[in-house]
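Listed after this line are the structures, all set down as structure tokens.
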Structure I
């Protein structure tokens, strides 16, 4: 079946919209993985800090000099900075993931709108074709009726005495 010329540009637009949507799906998937990875890293840092603090509490209860305390505090501060930086990374990846999701929704809507437009055009073309076929059938029926009822058209018979 050949595609009517009226729909061909819409099919090209649909193909383009579907490609854009597929790219948005891939980008959102990538953003989701980055977000989940950042969250997992943040959780690992948090877990590690908790374990580190528990381990040092035990160490301090056994013996705790000032030098050890300063090392602990310095390392805890750097770990806190790393956790803050990771929290910012989690926020950034979540924001990007949300933006990708919005973009995907917009692209899915565009695909749906183009598909709907194609469906409407095809329905219009089908209705027009049916109308034309009905008109041709009606005209053919009218010609048939005229030829039967009009004796001068060659197909009718006159009622009356035969010679």
Structure II
């Protein structure tokens, strides 16, 4: 069983650099050894109503939260030089890249894996099929479920 980090981001608006929550799950030899669940204050603490409807996070929740740059040093060791897995990698890896660009932070080097590409189905149906607990659009819950799916893939090839 390999070592990897599962990650998920929620955003405050249509801009990918507007991260308002990160969920990160570290798996080493098939065992979850660490998890991070952080609310993040997006630039100007500005939210689109539709995004709030999806994940339930609003400017009231992140008013006193740290900015992305304030927590980056906590996240970086789980990403730089690691295998990082997301369910919709096209979204999550782009969120990370655009946020790093927005703040002028150097990009880490890491290997990307996407459970959507592996399974070809949405999170909700996969979690139901595999009987994985899910509070969809909560970043930590999504990252936990993604980690479980990837562990199953590594063990069984799906």
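Just so it is clear, none of the values below were taken in a lab; they were calculated from the coordinates. As the structure is a computational prediction, the values presented were derived from the model and not from experiment. Cβ atoms are built from the backbone, for glycine too; each structure is taken alone.
If log10 I(q)/I(0) by the Debye sum over Cα atoms at q = 0.09, 0.16, 0.17 Å⁻¹ is calculated from each of I, II, which structure is the one that comes out at -0.66, -1.00, -1.04? Only one of I, II returns -0.66, -1.00, -1.04 for log10 I(q)/I(0) by the Debye sum over Cα atoms at q = 0.09, 0.16, 0.17 Å⁻¹, namely I. Source structure of the calculated read-out (relative contact order in percent (Cα under 8 Å, 6 or more apart), 29) within I, II: II. When mean count of other Cβ atoms within 10 Å over residues 80-87 is worked out for each of I, II, structure II gives the greatest result. When FRET efficiency 1/(1 + (r/R0)^6) of positions 24 and 56 (r between Cβ atoms, R0 = 35 Å, to 0.05) is computed across structures I, II, the figure 0.15 traces back to I. Given 21.6 as the derived value for mean count of other Cβ atoms within 10 Å over residues 8-15, which of the supplied structures I, II does it correspond to? Label of the originating structure: II.
A value of -32500 was computed for helix-only ellipticity at 222 nm (-39500 (n - 2.57) for each DSSP H run of 4 or more, over all residues; to 500); which of I, II is the source structure? It was calculated from structure I.
With FRET efficiency 1/(1 + (r/R0)^6) of positions 88 and 120 (r between Cβ atoms, R0 = 30 Å, to 0.05) computed per structure, which member of I, II shows the largest figure? If you can, show how the numbers build up before the last one.
Values: I: 0.05; II: 1.00.
The maximum falls on structure II.
When Kirkwood radius over Cα pairs in Å, for residues 48-127 alone is computed across structures I, II, the figure 17.8 traces back to I.
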